[in-house]
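Trainee: Structures given as structure tokens follow.
Read-outs throughout are calculated quantities, based only on the coordinates presented, and are distinct from any laboratory measurement. Everything numeric in this text was worked out from a predicted model, so none of it was measured. Cβ atoms are built from the backbone, for glycine too; each structure is taken alone.
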Structure 1
Amino acid sequence: MVLLLVGLAGSLGASLRYVVDRFISTKTNAQFPLGTFVINATGSLLLGIIEGMALRHHLSNTYATILGTGFCGAFTTFSTYMYETFNLFVSKSYLQATLNLLGTTVICLCFAGLGLYVVS
């Protein structure tokens, strides 16, 4: 049953990622992959909240797995982040590629920490 719920949560996360990315892409005309950046940052914040709830407020491991692995795992995307960063380097947009690479890493770590902090 947990496997089924992880899959269902994953399908919701992946679908929401697509919708959010398309929405941001239609509102901005930038070369910088803002959609993926926003998705990964908000997913990291949500994962921090989920883990904080599991660690400090007795959210069951089952629910943490469904939400963290299923939803957040499918909502966030490391492969697209790397693909877009690589494409920025290939197109000689070195500053944007570096900002995406380092900025996403730093912001996602900070947002995950903020999520943990918010629920403590």
Structure 2
Amino acid sequence: MEGMEKVQAIAKILDEKKADNIKAVRIKDLTVIADYFVIAGATSSTQVRALADEVDFQMSQKGIEPLRVEGHPSSGWTILDYGDVVVHVFYKDTRNFYDLERLWADGTEVPLTFAD
């Protein structure tokens, strides 16, 4: 699965689990960290865990495992690193604090379709 396909699949999973304000940013030309960030908000630490767990589960069903998972829901932030795509799931206040959209504003926002 190519990077953009992963982005769209992950965004759809997050949307189906009712994540808030899902954004994808293409950062390939800015850094070697990844090609894309997918950023999603949650309304509670329980939802942070549920969103991250669902992405992990459904991507695993497609044969795609994260290289690493960092953070803990109680910290307000969990990331799943798929190499070319890094998924950030934030509690609302934590997302506002880190403001990755502003930090990576030179990236290109990717339109998300949430389609099958």
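Trainee: Once FRET efficiency 1/(1 + (r/R0)^6) of positions 67 and 99 (r between Cβ atoms, R0 = 25 Å, to 0.05) is calculated for all of 1, 2, which comes out largest?
Mentor: Result for FRET efficiency 1/(1 + (r/R0)^6) of positions 67 and 99 (r between Cβ atoms, R0 = 25 Å, to 0.05) over 1, 2: largest is 2.
Trainee: For which of 1, 2 does helix-only ellipticity at 222 nm (-39500 (n - 2.57) for each DSSP H run of 4 or more, over all residues; to 500), calculated from the coordinates, equal -11000?
Mentor: 2
Trainee: Still on this model: For which of the structures 1, 2 does the calculation of FRET efficiency 1/(1 + (r/R0)^6) of positions 19 and 59 (r between Cβ atoms, R0 = 25 Å, to 0.05) return 0.95?
Mentor: 2
Trainee: Still on this structure, please answer the following. If relative contact order in percent (Cα under 8 Å, 6 or more apart) is computed to be 33, which of 1, 2 is the source?
Mentor: Attributed to the structure labelled 2.
Trainee: Separate question: Where does the value 33, 32, 26 come from, among 1, 2, when Cα extents along the principal axes in Å is the thing being computed?
Mentor: 2
Trainee: Here distance in nm of label points 7 Å out along Cα→Cβ at positions 51 and 91 was calculated and came to 1.3; which of the structures 1, 2 was it taken from?
Mentor: 2
Trainee: Taking distance in nm of label points 7 Å out along Cα→Cβ at positions 27 and 107 for each of 1, 2, which is largest?
Mentor: Largest value of distance in nm of label points 7 Å out along Cα→Cβ at positions 27 and 107: 1.
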